[in-house]
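Presented below are the structures under discussion, each in the form of structure tokens.
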Structure I
């Protein structure tokens, strides 16, 4: 990797630290300080270190000053040059989490604690159910456009959230999907086929109830926006919807009752899980 190419790559917006994310700032400051201390202990000046790892000197100062998120390959190369025995490369796990947008990371933390989730997205396949290809298609359609690094950042964050399906004991998951989101070939028909196949695979899980809202319904309680209600082991709950508290997470009983009532009606209006599986199978056959 050339010095110029390395500098250009890491200066992409997706690698900057969110100035409002205190945890991320603290992590990157710690990583940068550790890199500087190890470099100095090895008797290397910053310009020499930059040449050795194949990145620009300016970037080295930004990373060590906690102003830039280092790429995984940056940490791997630094580990080799500083003969750190894997201690520098081990920082990649924390750095990877920092790259996730704060709101996504906060949501993933809630999902990791939930014992039950009720989830409805009126526009697209819910993020927890999206294949990477489907996610990429949605992100590439964003206007104004995301940078290539930002697209990868969001995809990585969505993939990481899917750890909820691997938990033991597994949480109870209820999804309601819109028929139009299952027919729209965003990113191409091949991507849609893979997405439909993935939905059928997920629907076979004992802890997952997946329902489809057909387009021919004359009544629909979910037209005002998406709904998320998460229940935790101690019985507490948190909900979110764009029509309640401007989309901010809520835990007040009255607001939660509104969300749960609306979600319950949506489920009653949708196809049953068995009917929904058959419906998705037919769509797959038509795609």
Structure II
């Protein structure tokens, strides 16, 4: 397997990120091509990685594999396959953040590689490893649509809310994942449930009334005063996702729509007990490479 790595890591880099002050951006729906989307994602996650890990780190844990804000845990659902399938498996995590999922995979005997477009997120992976005194997780800084690996490098691939929603060309992303997987390898990823795009992204009652068309694929963009995108998310319908997978050569095994757990009272952005009781917030696709 050909493995690209991040630049040399220096523990002194763990000081707060030295980035320009962020002004309030305009939010709108407009087209955003692949290059603009990729740049926006890299800069946004570099800027917001510290706040994200501080706010959600306790929920995510250091070595827990949770698929979504509903708390679906891979240790319980085994969407990647049974425990014995993980031992010795080479696994690619796409959009890994601080590599919490990869750390759990390593504890199961897998050999994970955590890939993220944000160097700052990968610095947090190193921070966790240093704090635990553990063998560092292998990390790679790259765009999920242009994977720097040889064909057939991995047994499994996974992504928990990483890369897929931020990619302008997810059909190409699916083809890239297919390329680097070995025959029979699973590709499991979670995203915001597409139906959520019809509703305001609010956890309260204002988020219960549909205000947009489910079929409007126009990206959600935040942009600065010069019109440069600073954050981009792309919408696909359930049918779009299925066609992308099949078109790339995958076979869809399952589509999981988690129900909101009665005991979960925590709100995460637009995810809340109120909305979770009425309609799904997450879609998890389980596919197998042909």
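Sorting I, II by FRET efficiency 1/(1 + (r/R0)^6) of positions 31 and 71 (r between Cβ atoms, R0 = 41 Å, to 0.05) from high to low puts I first, with the largest value.
A value of -16000 was derived for helix-only ellipticity at 222 nm (-39500 (n - 2.57) for each DSSP H run of 4 or more, over all residues; to 500); which structure in I, II was it taken from? Before the final figure, lay out the partial values.
Values: I: -16000; II: -8500.
Answer for the origin of the read-out: I.
When FRET efficiency 1/(1 + (r/R0)^6) of positions 231 and 263 (r between Cβ atoms, R0 = 25 Å, to 0.05) is calculated, the result is 0.20; to which of the structures I, II does this value belong? This value belongs to structure II.
Name the one structure among I, II that distance in nm of label points 7 Å out along Cα→Cβ at positions 79 and 183 of 2.7 was derived from. Don't jump to the answer; show the numbers that get you there.
Numbers: I: 5.0; II: 2.7.
Computed on structure II.
Given a value of -1.29, -1.42 for log10 I(q)/I(0) by the Debye sum over Cα atoms at q = 0.17, 0.18 Å⁻¹, for residues 135-254 alone, calculated from one of I, II, which structure does it belong to? Derived from the structure labelled I. A value of 3.6 for distance in nm of label points 7 Å out along Cα→Cβ at positions 207 and 223, calculated from one of I, II, originates in structure I. Taking FRET efficiency 1/(1 + (r/R0)^6) of positions 47 and 63 (r between Cβ atoms, R0 = 25 Å, to 0.05) as the measure, the highest value among I, II is held by I. Looking across I, II, the calculation of relative contact order in percent (Cα under 8 Å, 6 or more apart) that yields 22 traces back to II. Taking Kirkwood radius over Cα pairs in Å as the criterion, the top-ranked structure out of I, II is I, with the highest value.
Readers should treat all values here as calculations from the given coordinates under stated rules, not as data from a laboratory. All of these numbers come straight from a predicted model, not from anything done at the bench. Cβ atoms are built from the backbone, for glycine too; each structure is taken alone.
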